[in-house]
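K.L.:
In structure tokens below, several structures.
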Structure I
């Protein structure tokens, strides 16, 4: 039994699920898992409806902390973004690079890279929520640049950290080429879900 926590907030497209959620559901069905889904506010009711705790809970990264506080001790926890970190990129480099967050200062510079070119909405995760979390920890003067689509700088040396989205719109080969570009220039690179887990202090308590 796997529980999927999928907030249907302003960022959620009307009338459909986002690609990582759809692909995750299909993968779980192919593995003959029993899949239950709920919004964040219904997680407690969903867990109560089950006879036994779920083997795994997969959540939207934005509510990592909330779900972690409510999950049964027996249930493993991860997020869609963390799963895609391994599916599309180099999860071990992402996890290693997440600790660069601890070394950021107000003089640091961070690049946030989005794969898609969607029009940002209120409380956008890459443009609003992650910058807020970073500046809350580091200071308001932390410089954060945001690129989308194929607008990925050739010269990454000005940056102390790159945080990439789940890259559901890119293939694995292309994402790995970005990681190799960052590694060659000795710039740490992580992704949304891994970074959020680290910022919430639970990176060592999730599965990937």
Structure II
């Protein structure tokens, strides 16, 4: 206590004045676990596209198995795309035969090695090893995110509209939608549909 004017003091370091860096240092001293890999966002596609992949990687999409885990009654856990295995995010986007056909065709189109993936993290890291050109890497990653979104969209159409999945239609949608977003959001004004079909990006 003193006879002087009252004032606020920050007493977690010796400066007496509050700084954001000070509280960041304090928080970093607690046992915080940083994930091994942080999700990579891509500004060449809308945020909603990345959100599907982000939620899928964490198994947070409302797949049939995820709904059962949340105590929501589901009559059948089987994947509606292939009808062979339980429907999880890992299955829908990686091991489902519909997804595998789509990934292999996308790999041929993007001129990258055949996709061999054991989980969704493998899919989401494909672009890191596909090219030395940063622009092509980012374009491949944009295609990966659009592909995940298109597979999920097709799955929802099968569930809610009883529309059977069609790999040709899904691939056509991936090419068309990704072209519009990449051309406009990456400001590649000179990118033609012909070059995009041959995946001529950045030289």
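Rule-based calculations on the coordinates, nothing more; no lab input. Note that this is a predicted model, so its numbers are computed, not measured. Cβ atoms are built from the backbone, for glycine too; each structure is taken alone.
K.L.:
Thinking only about FRET efficiency 1/(1 + (r/R0)^6) of positions 63 and 135 (r between Cβ atoms, R0 = 30 Å, to 0.05), which of I, II has the largest value?
P.N.:
Comparing I, II by FRET efficiency 1/(1 + (r/R0)^6) of positions 63 and 135 (r between Cβ atoms, R0 = 30 Å, to 0.05), the maximum is at I.
K.L.:
Next up: Tell me which of I, II gives 1, 7, 16, 20, 20, 16, 10, 6, 3, 1, 0 when you compute P(r) over Cα pairs in 5 Å bins from 0, in percent.
P.N.:
Going through each structure in turn, the value belongs to I.
K.L.:
Kindly point out which one of I, II the value -14500 was derived from, the read-out being helix-only ellipticity at 222 nm (-39500 (n - 2.57) for each DSSP H run of 4 or more, over all residues; to 500).
P.N.:
Value -14500 for helix-only ellipticity at 222 nm (-39500 (n - 2.57) for each DSSP H run of 4 or more, over all residues; to 500) corresponds to II out of I, II.
K.L.:
Any idea which of I, II comes out highest on Rg/Rh (Cα atoms, Kirkwood Rh), for residues 39-126 alone?
P.N.:
I
K.L.:
Tell me which structure, out of I, II, gives 25 once relative contact order in percent (Cα under 8 Å, 6 or more apart) is calculated.
P.N.:
I
K.L.:
Let me ask you something else. Out of I, II, which one gives 3.4 for distance in nm of label points 7 Å out along Cα→Cβ at positions 95 and 111 as computed from the coordinates?
P.N.:
II
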